[in-house]
Structure P
Amino acid sequence: MARRFYDDQEFQSGLATELGANASHHIGKVLRMAPGDEVVVFNGHGGEWSARILAVGKKSVTVEPLAFVDEDLTAPLAVTVALPMIKGDRMDYAIQKATVLGAARIVVLDTERCEVRLKGERQEKKLGQWQQIAISACEQCGFNRPPVIEGAVPLSAWLAGDLPALRLIAHPGEKPFSPAALDGVDELALLTGPEGGFSDEELQAAADRGFIPFALGNRVLRAETAPVALLAALWAWLENSR
């Protein structure tokens with residue numbers, strides 16, 4: 001199977017195209033591919049192109065798009081995953097796995113008990129790093145629309161914004177979540193908490209905005225595990241309901 005590469009530009013059949021720095025570096029320096037090798041390129045706007053490498057230079061790679069595959073490889077439900085900043089490479093893990101499990105959008109939150117807070121240039125650098133992790137995850141898993149990574153947004157501001165009608169929060173409730181809530185839904189928001197958990201005030205604010213408790217029994221999930229496990233549960237329920 002041909003390797004897949006993301007590059008945010010328009011492609012045309014038969015038109016030699018120089019790829020951007022990230023894709024060129026991966027093809028030429030990391031994988032050491034050569035002219036004549038077959039690849040797949042996609043730009044995040046839907047569909048993808050089969051292509052052939054024409055030239056590998058020191059700083060750039062040129063490909064020839066051959067045929068367009070008009071198939072929008074995305075998850076069956078548009079999920080906005082809102083998660084707090086997490087220490088170290090566990091945040092990288094959460095971003096990567098949430099992408100592989102079909103997150104359409106990822107919002108990084110600042111909550112009361114966050115152990116990490118970023119501002120200014122450091123925040124912008126991290127957002128760029130996380131966006132590239134999401135892109136790489138799409139290249140690997142087969143999706144062709146990488147989620148946009150946004151943040152860092154105060155939880156209160158995010159709750160006050162425009163949210164999907166179905167809103168889930170990773171927190172045990174009095175009643176188990178009913179998969180029937182997914183019937184007829186095409187988008188939802190999934191809110192997960194920080195390593196120290198949500199404060200009572202934050203839980204109440206989410207409840208006031210109509211968030212439904214969503215948990216896997218009484219298990220206490222780690223901050224980086226919750227979005228991954230709960231997304232997997234959503235897809236399992238959707239598949240079983242078809």
Structure Q
Amino acid sequence: MAITLKKPLEIEKLRAANKIVAGALELLRENTKAGVSLKELDAMAEDYILSQGAKPSFKGLYGFPSSVCTSLNQVIIHGIPNDYKLQEGDIIGYDIGTELDGWFGDAAITVGVGEISEADKKLIACAEESLYEAIESIKEGMRFKELSQVLENSIRSRGFVPLYDFCGHGIGKKPHEEPEIPNYLEHGNAKSGPKIKNGMVFCIEPMICQKDTAKVILENGWDVVSADGLNGSHYEHTVAVVNGKAEILSKI
């Protein structure tokens with residue numbers, strides 16, 4: 001496994017790409033209102049990204065047709081924007097990637113439309129809190145499997161389960177690099193596998209199911225739901241390991 005180490009100047013280039021992601025996500029958060037269509041939100045984010053001199057890196061990536069993954073209610077990740085208009089009580093995940101001067105950014109949030117149920121508030125809080133708990137735990141010399149274990153424990157302690165078969169990832173001059181970072185401990189011993197080092201940059205993205213960890217991919221070949229058919233949530237940040245701890249790049 002070749003996990004690249006980024007130099008300080010390269011981390012700053014990644015920070016610039018990720019700041020545009022953060023700005024686009026904040027724009028979508030502000031415009032998440034009943035009556036707005038998913039395609040309108042996608043166009044809004046794309047226009048913003050282009051206005052900042054970047055490209056929407058998801059558009060065309062592996063054949064994905066849009067700039068933003070808009071994951072509505074039961075869809076946890078990879079939702080394709082369509083003509084659906086948001087309704088009061090919906091929850092929606094936005095996942096955005098950018099490319100700026102050959103460097104990539106990536107982050108995600110899940111937000112509610114107007115007043116949402118207490119159950120959905122807890123579901124969204126699980127994704128967000130698990131993400132920040134994991135980021136706080138990162139230190140140089142920690143193993144990636146230990147990070148996966150922190151993520152799984154954070155999710156399960158809140159009464160939810162992680163989506164299986166999808167994961168966080170390295171990022172840099174490609175949108176997806178080594179390592180893969182599952183939100184659950186795979187293959188036993190957390191004290192095995194590669195260690196986290198200064199200069200590593202990667203995305204952590206808890207994807208939350210309510211009861212069943214198994215994935216189902218819908219007919220369009222992209223939208224991913226849980227086998228339980230219940231609402232899901234997703235949060236993501238790009239972080240760099242600097243001076244022995246994680247620094248969030250994808251924030252304004």
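Derivation of every value follows stated rules applied to the coordinates shown; laboratory data play no part. In this text, all values refer to a predicted model and were calculated from it rather than measured experimentally. Cβ atoms are built from the backbone, for glycine too; each structure is taken alone.
Below is a table of values for the structure above.
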read-out	value
Comparison of P, Q by mean count of other Cβ atoms within 10 Å over residues 178-185 - largest value held by	Q
Parent structure of the calculated result 1.4, given that distance in nm of label points 7 Å out along Cα→Cβ at positions 18 and 154 is the read-out and P, Q the choices	Q
Structures P, Q, by relative contact order in percent (Cα under 8 Å, 6 or more apart): label with the highest value	Q
For -0.21, -0.53 (log10 I(q)/I(0) by the Debye sum over Cα atoms at q = 0.07, 0.11 Å⁻¹, calculated) the corresponding structure among P, Q	Q
Top of P, Q by mean count of other Cβ atoms within 10 Å over residues 42-49, largest first	Q
